[in-house]
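**Student:** Below: a set of structures, written as structure tokens.
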Structure 1
Amino acid sequence: MSELDIQISIEEGDWPSEETLFALAERVLGTAATYLHTVAGQPFPATPPELSLVFTDDASIREINAEWREQDKPTNVLSFPAFPLQPGGMPGPMLGDIVIARETVEREAADLEKSFEDHLTHLMVHGFLHLFGYDHMNHTEAEIMEGLETRILANLGLSDPYAGQDPI
């Protein structure tokens, strides 16, 4: 398994305990890292790279989204890579930050008729892939990223979140 140094911060919102979120993050991101390394050929540094997961609420993520993406609205997940990285490139000692909003995750999970934990798992994987340079700004990028998400989620026992949809 490709090791990670995961830092957790609960800033706002009605989240499960830090211990619960850390256990979920270790399982989900550990699976994602192992898949990227062993199947997709992603190199990893000898020292486990660090990433932070920030758990917040819609109001807070809306401010972040407005400041960094010029979109004055809440969103489910934002990723901030510490360094620019192309897919397959060697990451540095710090991968970056993933910020997730409680209310949006909860709303979307209900709309998708999925459990909160399953949707949160998907968003963790999605945000994690962004830290490795994957994106979904065009059809080709979306097919690659969504394919990775789907295969990682399958390794976690979850179904394809994009079934029946065109890539983003």
Structure 2
Amino acid sequence: MTTQPATARTSSWAELVATCFGIGHIPWAPGTWASLATTLVWWLLTWVMRPDWQVAAAVLLTGFTIAVGVPAATYVVRKTGLKDPQSVVIDEVAGQLIPFLALPASWKSLVLGFILFRGFDIVKPPPVRQLERLPEGLGIVMDDVAAGVYAFGVIEILVHTGLLPK
């Protein structure tokens, strides 16, 4: 039995995480596909968990995704020599989870969270774009976290003004 060197195992792990198990290799709009996959996985998770656990689960999952996503993205940046490789989509996963902290999962809230996050991620209002300047994986992930925070904020405003029922 042969074993892989530690660096080979690490690179495989980092690439799997950074590309969200290969979603990042989809040739057209991989970030959107990663956001959609995150939304669908979150919807499925909410079916098997108690509603009062959803916020805590989203916080833990988001924190975990950021914690593993930054080093994984950094690895891919260093390996490819690209500042923000298109195949790195773990940042979309982390950012997409944030709007789901605001509402119980329903198809309407999931669609709204998805649309708002993608919109803020594409438009990148200040300081989202400036966060891209952070080094390596930190910049890749934090701009999407900020886009998720913007989406969360809009949802909270809609809920607290009564325009969106909670």
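Bear in mind that the values in this text are calculations on the coordinates, not laboratory data. Quantities reported herein were computed from a predicted structural model and do not represent experimental measurements. Cβ atoms are built from the backbone, for glycine too; each structure is taken alone.
**Student:** Computing percent of Cα pairs over 26 Å apart gives 27 for which of 1, 2?
**Tutor:** 2
**Student:** Also, I was wondering about something else. If FRET efficiency 1/(1 + (r/R0)^6) of positions 29 and 157 (r between Cβ atoms, R0 = 30 Å, to 0.05) comes out at 0.60 when worked out from the coordinates, which of 1, 2 was used?
**Tutor:** Numbers: 1: 1.00; 2: 0.60.
Going label by label, the one that fits is 2.
**Student:** Moving on to the next point. Given that FRET efficiency 1/(1 + (r/R0)^6) of positions 53 and 125 (r between Cβ atoms, R0 = 25 Å, to 0.05), derived from a single structure, equals 1.00, which label among 1, 2 identifies that structure? Mind showing how you got there, number by number?
**Tutor:** Working: 1: 1.00; 2: 0.20.
Only one of 1, 2 returns 1.00 for FRET efficiency 1/(1 + (r/R0)^6) of positions 53 and 125 (r between Cβ atoms, R0 = 25 Å, to 0.05), namely 1.
**Student:** Taking distance in nm of label points 7 Å out along Cα→Cβ at positions 85 and 109 from the coordinates of each of 1, 2, which one would give 2.7?
**Tutor:** 1
**Student:** While we're looking at this one, here's another question. Looking at structures 1, 2, which one was helix-only ellipticity at 222 nm (-39500 (n - 2.57) for each DSSP H run of 4 or more, over all residues; to 500) calculated from, given that it came out as -22500? Can you show the working numbers first?
**Tutor:** Details: 1: -15000; 2: -22500.
Answer for the origin of the read-out: 2.
**Student:** Let me ask you something else. Of structures 1, 2, which gives 26 when relative contact order in percent (Cα under 8 Å, 6 or more apart) is computed from the coordinates?
**Tutor:** The structure behind it is 2.
**Student:** Name the one structure among 1, 2 that mean count of other Cβ atoms within 10 Å over residues 69-76 of 23.4 was derived from.
**Tutor:** Working through the options, I get structure 2.
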